Structure I
Amino acid sequence: MRAEAIDTPARGDEKTEAIVQAARKTFLARGFDAASMDQIALRASVSKRTVYNRFRSKEELFGAAIEQTCRNLVPVNIDDIEASLPPEEFIRQLSRQFLEGILEPEALSLRRIAAFEAERTPAIGRFYLAHGPQWMVEQCAPIVERLAARGFLKVDDAKRALWQLGALLMEPIYTRVLMGETPDDLAAAIDEQIDSGVAAFLKLYGAQ
């Protein structure tokens, strides 16, 4: 089964949202291997049949839990924010929300689970990639394309540019925190990372 082919059940379904939230909490508490569909159903207060009616496998549920995390990194009122800010400040605000979000303890724990399980269960890695980084790129590519159309960026491939922006924002702070070496002043380290990452991105893709 290819993770990219999975169509996550529509948001707004209360039972689906409850199942995904229960799955997220169960994976965080027990890890992927020890978590069971029975435990997830019990935590969500639904039947096991209800879980399987919405998600075909535990791997698919893990992907949905990852996507739920990523949805929190994209503001609901993205169009309003874009219209109200100068382009560079808009990029900075989105970069801050992204970086602070991926450094949250639960997001880091899910990444560790995916990395640990991916070697013996490759589907876990594919689901994490499809519902995590690739999902974020798909959601944000139109933003980059609009900024290019306005003349602020010079971009031929919006998705590639976003992958590069992500790398510029994440390292080295993400790996340090992921490995348990959190800077004493995390807020200052995030500020520095955003300043350097956005500046490097604009050197690569700024229209001027």
Structure II
Amino acid sequence: MSVFITGTDTGVGKTYVTCLILEALRGQGIDAVGYKPVACGDRADATRLAAASGNLARDEVNPVFLKPALAPLVAGILENRTLTLAELVQGYQQLAERHTTVLVEGVGGWEVPLAPGLQVSDLAAALALPVLVVAANRLGCLNHVRLTVDAIRTRGLTCVGIILNQLEDEMDTAMITNKGVIEQVAGVPLLAHLIYHQDFLEPEALHQFTRAAPPV
């Protein structure tokens, strides 16, 4: 039941959501680990994922680290390093050989450039995993989710659903109404709506996730 987790943008809470799912799965005795193939700027997210993966080695969770806090393509240019699809896929395969479930966290949004001619969507297509979309609940969310889900389908991949993440404590009209129409707009299930700083995944949300993401 490995899954590729993408976002509608950077900073929408992909690592936060991935860690919640990992903790919930591992709490049920499932050997689940995270994989963040590329990190830029710092490795705080990779450290969190490694801890949520049962204290897996950080270099296994995050094999590629680029110091500039930029898109990987640009960070790679500045560091004179060109990422390859093969090395990113290999990191996943090494984890998948030893663990039941691997949650692959993308970088930023769906089409973020990793290297010349290589986008996040290319990595997702190569892994051929079902895709989960994390979206920040705010004005513009419906448009961003629809564009992302359509792009996932264009790649011939299955979008298993959306997790709507509340980045602010107070909710405006857009935030309140997004939840009610997002399934209609995107054509995929809303698996969970996480309130601000929620530190657990509801059992029903986990059930929907495991049901939507069959073993691969």
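What follows is calculated from the coordinates using simple rules that are stated; it is not laboratory data. Keep in mind that this is a model prediction, so the values were computed, not measured. Cβ atoms are built from the backbone, for glycine too; each structure is taken alone.
For the set I, II, ranking by Cα Rg over 2.2 N^0.38 Å places I highest.
Across the set I, II, mean count of other Cβ atoms within 10 Å over residues 142-149 reaches its highest value in structure II. A value of -12500 was computed for helix-only ellipticity at 222 nm (-39500 (n - 2.57) for each DSSP H run of 4 or more, over all residues; to 500); which of I, II is the source structure? It was calculated from structure II.
Each of the structures I, II was assessed by mean count of other Cβ atoms within 10 Å over residues 46-53; the largest value belongs to II. When FRET efficiency 1/(1 + (r/R0)^6) of positions 14 and 102 (r between Cβ atoms, R0 = 25 Å, to 0.05) is computed across structures I, II, the figure 0.35 traces back to I. If relative contact order in percent (Cα under 8 Å, 6 or more apart) is calculated from each of I, II, which structure is the one that comes out at 21? The correct label is I. Ranked by FRET efficiency 1/(1 + (r/R0)^6) of positions 62 and 174 (r between Cβ atoms, R0 = 35 Å, to 0.05), which of I, II sits at the highest value? Of structures I, II, the maximum of FRET efficiency 1/(1 + (r/R0)^6) of positions 62 and 174 (r between Cβ atoms, R0 = 35 Å, to 0.05) occurs in I.
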